[in-house]
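Chemist: Following are the structures in question.
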Structure 1
Amino acid sequence: MSLGLTEIALILVVVLILFGGKRIPELAKALGKAQYEYKKAKETLQNEAKELKDTVEQAAAEEEKKNKE
């Protein structure tokens, strides 16, 4: 399912009618900021998950080494 040129134009007209020309730049800026914050939070969570995984793997290796002794 994809949007054609007609559908996109109709959506833009509806947005223009609902929000007016003055508010559209504000909405676009807010949307861009939200997208940036989402990406930043996602990267932070991925880094924390990787660090946690590394810590768990290291602890497991140390435990295995202890058990062999």
Structure 2
Amino acid sequence: MQIKEMTTEQLQNLIRNTVDEILDEYFGDPDEGNDMKESFKQSLLEIRRKRIEGRPTIPASEVYKRYGIEP
């Protein structure tokens, strides 16, 4: 497919993917080779499981309020 035949959305996706690939090549993964604590990993997996189940999460506005952060 030539660029002139692409929709706007297809062109935007092509550009995004190209930029992502170039940045990955240039910077790499800064966390590659690092270990994470098992407790932290389990915490992330639990959050993921809750989201998949559709359980409600804490809205960002509530997090800001709890920790006194300005959005």
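What follows draws every value from the coordinates through simple rules; no lab data is involved. Just so it is clear, the model here is predicted, and its values are computed rather than measured. Cβ atoms are built from the backbone, for glycine too; each structure is taken alone.
Chemist: Distance in nm of label points 7 Å out along Cα→Cβ at positions 8 and 32 was computed and gave 3.7; which structure, 1, 2, did it come from?
Modeler: Going label by label, the one that fits is 2.
Chemist: If helix-only ellipticity at 222 nm (-39500 (n - 2.57) for each DSSP H run of 4 or more, over all residues; to 500) is computed to be -35000, which of 1, 2 is the source?
Modeler: Here the read-out was taken from 1.
Chemist: Could you tell me which structure in 1, 2 was used to calculate P(r) over Cα pairs in 5 Å bins from 0, in percent as 3, 11, 9, 9, 11, 17, 20, 9, 6, 3, 0?
Modeler: Among 1, 2, the structure yielding 3, 11, 9, 9, 11, 17, 20, 9, 6, 3, 0 for P(r) over Cα pairs in 5 Å bins from 0, in percent is 2.
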